[in-house]
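Got some structures for you, see below.
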Structure I
Amino acid sequence: MPPLENIDPADAWKPWRPSDTDRWSRKWASHLYRRAAFGASRPELIEAERLGPDGTLDLLLKGRPEAAELEKPLADTGRVAAGRDDNGEQLRGWWLYCMLQSKHPLREKMTLFWHNHFATSIVKVQNALLMFRQNWLLRTHALGHFGPMLQAINRDGAMLIWLDANNNVKGKPNENYARELMELFSLGVGHYTEKDIREAARAFTGWHVNGEGFRFNAREHDDGPKKVLGKTGPWDGGDIVRIVLEQPAAARFLVRKLYHYLISEQAEPPDSLLEPLCEAFRKSDYDIAALLKTMLSSRLFYSEHAFRQRVKSPVEFVLGAVQAVYGRFYEDDPAYRPLPQQVLVRWLDSMGQSLFAPPNVKGWPGALTWLNTSTLLERNNFASALALGTLWTQATAGQAFGKPMVRSNFAEEAPPAKAFDPARLLAEAKASKPEEVIHALLELYLPGGIRGEAKEKLVGYFGEGNPSAAALERRAREVVHAILTMPEYQMA
């Protein structure tokens, strides 16, 4: 692989086309689903192989036809979940349900990205309804244009509470929101001055919040002239967003962050590599979907520079493992019952990703910070509970919002027959010999191959003693557990 500095930027972002030596395969279909969704089921991968790279990406960008019909019921359910006085735990479960069942996983994946970009925590906001509204705002704009989303965030109730907007008054401006707008939301450090921050803070004076959301307090607004990023006028908060987005640094900041989210977090790309994307992003008026389409169809994306070059977040790890076999594709089974989302919520908490509660204004740092002795143990325990069928009867002990979480008995949600059953996959794939079984499981969980020695060990373990019937099913589940704990599986 040539260093990124030696890659021609124009060539890197051209659409990738399969060839005789690098075919569209389960490897690349799974790669696309890991980045543009939360992983894929076997039926989705089979469908992707048929649709090809362009057809699969088009499906992910648009969502399935049913997605539009689901928006209202999902929103209504979210409002109900937000109304529960439970520190947002039901709201977390609702969002996981959206991720799994909304029929538009790329929109959910980008909603998660923007949630981390505009990091806001219910721990301080203390209002689940406002957190729901922010989440729906992010979902609405997730694949739209960045400018309208940033303007909407300016007036978002949860954000205004999070960054102390009510303390921002004429004559005594509070700089919190203006600083994060430039440092974390749009420009990045080094592309503004402290005076720009102070002047921008004046523009946001009087932009307050009550229990219902944004309210403009005219008496506390400073309507005098301000000079921000070289522009002088009687600016208000909306003007500041317009001025910020006129800066070349804004596109560079956002493109680089999306590069790390969608392409690779292992190496820092040179500015020259990103410049074609930045130029197109600016010319498109910050069209997010257009940028994603270029990135996710590019030669660079379908290369070893991107393949398994990101660490899965807990959400990616958990949902990818869950929907690989269990899920909506078996809903016609008379024994099917929905997966209890709250179990997943607690596992995510134990792995370090409590939805609606990022650790600070910078969000979750991601990358290798997701992996330490504690979180790896939780990933291992989750993999065991999922593969061995005990996920429905336990939740992880831990801490959430300062309150102990004890193990809960979900016996009333006992796993339905074959809801998560690797043996069912083997029957569908017509796999019986150890080599065929391991190939089928790896084609689902780790397409693209693993170390030869590791594969040989899996084959040997599965075939040991020639298991049959219940013993064979148990062995298949144990192999799935082993696969889910491999280093390769931790990579997106």
Structure II
Amino acid sequence: MDPWQLGVGALATQVRARTIHPSEVLESCLGRVAQLEPDVLAWVTVTAALARSRSEDLAERLASGQQLGRLAGVPLGIKDNIFTAGVRTTASSRVLADFVPECDAAVVASVMDADGVLLGKTCTAEFAASDPAPTRNPWNLAHTPGGSSSGSASAVAAGMVPAALGTQTGGSVIRPAAFTGIVGYKPSYGAVPTDGTIPLAWTFDHVGILTRSVPDADLLFETLRYARPRPPAAEQPARPLHLGIYLPQSPSPDPEISSNFDRVVRRLSDGGVLLTEVRTPQGGYERLRENYLTILRSEAATYHRSQFAQRSTDYRPLITQIIEAGLGIAAVDYVQAVQDRHEIAGAWKQMLSGVDAVITPSTSTAAPLGLTDTGDASYQIPWSYTGSPVISLPYGCTHDGLPLGVQLVGQADGDSDLLRLAAQLEEIFDFTSHPSSWNQRDTSGGSVKPVRPTSTTRGLIDRPKVT
């Protein structure tokens, strides 16, 4: 097995044991980038020289007898709205095309403290909003990988890195994870610091994790979370796992989503899982969405107001619409929305009362055809709004080979419990499929042909900068 095919935990264990050299791991991933990046377009900047220097430094520390951290020698991608000291952070926007932060975001500092290796910055929708990145889905290059953490998800799914960091304000980790057949984890609001992350809306912003397994997501979460001891596993009497079943109806799920979700439910029931149907609170999703948009637009406009006044023509259409709408919202309406949020979020959290977690489709469809949008976020927004921890697990594919995901939603601040539960379901689902390029040894193989984006969908970057 090539190093790029291994997960975070396996790679770090082998590096610490000195059975694999950090540089061997890095070069394997860089080779994968060279092979696939011209078609996938996951990266804004590839920091090859910095990564090589870092890997050599780690190898020297090992040779001198020092112990390395939990991410020993593991290459990672960092979404390009997260600050990286000395490496430009563009948010995939012309507005920040040459911006180079002087310091690392808190999560990047944690990655470096754990002896991870920055491989580069991944593409995002502009300012993590709605204008899509040029990135394509490795499962079928004619389909979106979702967004806004497009590059992070595609890079992990394609095998360019074993893990990447993303952000989620609405559905920007869970949706691309589902569309690309990997694990996406959005922690509880506030569990992972957002310091040094370019905000879209402070009230809803989360830093999230994209990996190819739940144990790897757990390992990254323990690396990134605010310094506090992990609560021990509670002693629980032996009882069946109890899940709430929720199939959203707004928008109506695609028939293939519904039929496959039904199969998941039957499989869990046959395996002894106790299942209870749960419903949305009175007023449902529309009330939540209206409140969410008022807050998001107001906060986005607040952050961008001065810069937008000077450089509005450098902003793309959809982020422009968000900012302009926010500038038109009265302060009293924003304050009222903030006050109402507590009641609305509390009603949605009641869905979790009496169950270990809620299971629901991650998305209303599989990855849509085309690169002009990133898919519908309706199934993810409620959990960014409530701040509940949520994880997307791949479990199957559509008839035409696109991956599908289910979300597990946990109790607020119940991250450790949710990750333990997700690991159990991952074993049950036993999803082992990958994009067709997974076993390709050169870019001439495989059945998926690249679809070149038009000038209107390429965004800021055509090819990554390599430094």
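Since every read-out is calculated from the coordinates, none of them should be taken as a lab result. No experiment lies behind these values; they were computed from the predicted model shown. Cβ atoms are built from the backbone, for glycine too; each structure is taken alone.
Brief remarks on what is shown
- Source structure (of I, II) for FRET efficiency 1/(1 + (r/R0)^6) of positions 80 and 224 (r between Cβ atoms, R0 = 35 Å, to 0.05), computed value 1.00: II
- Structure responsible for -12000, with helix-only ellipticity at 222 nm (-39500 (n - 2.57) for each DSSP H run of 4 or more, over all residues; to 500) calculated and labels I, II on offer: II
- Comparison of I, II - label where Cα Rg over 2.2 N^0.38 Å is highest: I
- Structures I, II were shown, and distance in nm of label points 7 Å out along Cα→Cβ at positions 56 and 248 at 3.7 was computed from I.
- When mean count of other Cβ atoms within 10 Å over residues 168-175 is calculated for each of structures I, II, structure II gives the greatest result.
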